[in-house]
Structures are given as structure tokens and as C-alpha cells.
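What follows draws every value from the coordinates through simple rules; no lab data is involved. This is a predicted model, so every value here is computed, not measured.
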Structure 1
Amino acid sequence: MISEIEKQTETILMHHLQAKGVDDILSDYTEESILFTANGPIRGLAGLRGFFEWLFKNSTPEIMAAYKMVRQDVGGEIAYIVWKAEPFIPLATDTFVVRNGKIVAQTFTAYMPM
């Protein structure tokens with residue numbers, strides 16, 4: 001049986017994955033949220049806005065059309081996804097920590113051979 005915490009985590013994950021635009025995505029975060037990337041941590045809503053604006057700007061229609069979810073798991077407050085958008089991104093992964101209906105921490109990495 002799935003716990004209430006897992007239901008909340010899955011709900012936030014699904015909203016994040018289906019969000020339309022930066023403001024919609026940012027509604028899942030707080031000023032205290034942190035995103036860990038290969039280039040270092042990004043903190044707060046202003047930092048996250050800059051990251052997601054960059055991501056949307058650089059996500060071409062070809063990349064979006066190639067997007068495929070490989071794996072998605074939820075356990076308690078933690079959600080983990082593996083995805084790809086071949087040939088542009090052969091492997092990417094995100095981990096989310098969700099508390100009180102918000103993403104408080106996230107990790108992101110993607111292999112993008114160029």
C-alpha cells in the first residue's frame with residue numbers, strides 16, 4: 001500500500017514532469033530549494049528560474065520529441081527518474097526530495113556528447 005507521503009511525492013513529480021513553462025515548474029519549489037548540478041548547486045527561486053529558463057531555451061523541438069522516460073521510482077519523500085532524448089542526451093537522471101508538497105532538493109545530471 002502506498003503511503004500518503006509517497007502519494008504526495010508522486011503528485012509533485014508528475015506535476016513537475018508535465019509542467020508548462022518556467023512559472024509552472026517553479027510552483028513546485030520554495031526559496032529554500034536547492035538543485036545540485038555538475039556545475040555546482042543552484043539555490044532559491046531566482047537561481048532556479050535562471051536554470052529552467054536556460055533549459056527551456058536550449059530544449060529544441062527535436063530534443064523534446066526524442067524525450068523518453070526510462071525509469072521512475074518513488075519511495076517516501078524521494079523520487080528518482082532516468083530519462084533520455086537520443087541522440088542528443090543518451091542518459092540523464094534526476095533525484096527529488098519532496099516535503100510538504102514542495103521540492104526541497106533535487107539532483108540533475110545529463111550526458112550530452114557534443
Structure 2
Amino acid sequence: MVPRADVERIQRLCAGRVPAEHSDEVRVECEVDPRAVTVVELRPPWREDFGPEWTPMPIARFRYVATTRFWTLYYHRHTGRWERYPLLGSTTRIEPLLKELELDPICVFWG
């Protein structure tokens with residue numbers, strides 16, 4: 001299982017990504033499963049015939065290996081596959097990975 005404290009850090013990053021006055025245009029949330037946390041950007045429906053659901057776009061994935069306590073950062077490719085982020089290796093601390101996601105120095109997360 002992913003450490004709850006680290007999940008809360010990721011959730012805080014997501015919550016702070018979009019100013020409140022733009023929450024009707026875009027949201028950033030995270031989806032948690034037992035071995036990973038995925039950051040997604042959500043956009044509102046742009047056509048009524050597509051229904052009321054917001055459209056998710058994957059941004060980043062933090063994978064966790066419980067036996068080693070290592071986190072690894074991945075980015076979502078245009079092909080639909082996840083690729084390991086090239087500038088940082090796996091780490092037991094989530095903070096460097098969060099900072100890298102926030103700064104996005106090679107524009108693979110936020111564009």
C-alpha cells in the first residue's frame with residue numbers, strides 16, 4: 001500500500017494547482033490504487049451531446065514499491081503508455097518527485 005502521508009502530499013499538490021476561480025474550467029485530481037497514485041487533469045464537457053462527465057487526461061504517475069519503499073515518477077506519452085521520467089531515479093522520498101512535477105523542466109507533464 002502507498003503511504004498515506006505521501007498520498008496526502010500529492011493531493012495537496014493537485015488541490016493547489018488550479019486557482020479557485022478557474023475550478024469550473026479545469027481540475028487536477030489524483031487517483032489512488034494500492035501501488036500507484038495517478039495525477040489527472042479534468043476538463044468539463046465541451047459538447048452537450050457528449051454528456052455531463054468531465055474528460056480526464058493523465059499527467060503523471062507515482063509508482064510505489066512497498067518492499068523497497070521506493071517511489072518512481074512516470075509521465076504519460078501521446079501513445080497512451082507510461083514512460084519513466086528521465087531526469088530523476090527512484091527515491092524513498094516523494095518530495096523531489098513532487099517538485100519535479102511542479103516545475104516540469106522538460107515539459108512532459110503540463111506542456
Structure 3
Amino acid sequence: MGPAVFEGEGVGEYIHVVAVSGELDLSNSSGLVRQVESAVRSGRNCVVIDLSGVTHMDSTGLAALIESHHLTQARLGRLALVARSDSIRRTIEVRGLDRLFTILPTREEGLDAVCD
């Protein structure tokens with residue numbers, strides 16, 4: 001699979017889902033930050049980033065996730081990650097970021113986590 005593709009979707013009044021597919025890396029990770037930044041500016045400060053379609057993620061992808069977390073926190077919102085792939089989960093866990101993020105296996109669980 002090639003470069004990342006980002007698909008954003010509003011859910012209700014305050015929630016935004018960003019589905020990412022492909023390779024999340026230096027060449028495109030800023031696109032994820034732009035999606036989240038746009039969502040929180042429009043009042044959707046509860047964000048679910050669905051990484052189910054991500055085939056590879058490098059350190060700049062991780063940095064984009066951290067920046068997305070900070071953007072939602074600055075607006076008193078919440079962020080949850082959906083990660084089904086063992087390799088993507090491991091990439092997050094090895095760097096200790098599983099303590100920062102709520103990581104769930106399904107989009108529905110992600111939506112529930114940001115709605116609480």
C-alpha cells in the first residue's frame with residue numbers, strides 16, 4: 001500500500017473520526033495533524049484516529065499522533081486510537097506511548113471512549 005490517505009467524518013456534534021490507511025510517515029504525517037487541527041477548530045474536540053488501515057508507521061507518524069493528542073487536550077477534548085494491527089500497536093507500545101493514548105480494537109469502542 002502507498003502513502004497515507006486520510007478520511008475525516010463528523011459524528012454527532014463534538015466527535016470527529018479520522019480513518020488513516022496506507023503508510024503514515026515523514027512524507028504525509030502532517031496531513032493527520034491538519035485533519036485533527038481542523039476538527040478541533042470547528043468544535044469537534046473529541047477525536048478518534050482509526051489506524052486500522054495503516055500498514056507502516058514511522059517516528060514522524062508517532063509524533064503526529066502526539067501532536068494530535070495535544071491539540072485535543074488544549075481544547076479540553078479526548079483522543080482515542082483504533083489499532084487492530086499487532087505491528088502498529090507494538091510500534092506505539094515499544095516507545096511507551098500506550099500510557100499516553102487510549103488504544104482500542106474497534107471504532108465503536110473508540111467512539112465510546114471519547115463520549116464518556
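Structures 1, 2, 3 were shown, and helix-only ellipticity at 222 nm (-39500 (n - 2.57) for each DSSP H run of 4 or more, over all residues; to 500) at -12500 was computed from 3. Comparing mean projected area of the Cα convex hull in nm² across structures 1, 2, 3, the highest value is found for 2.
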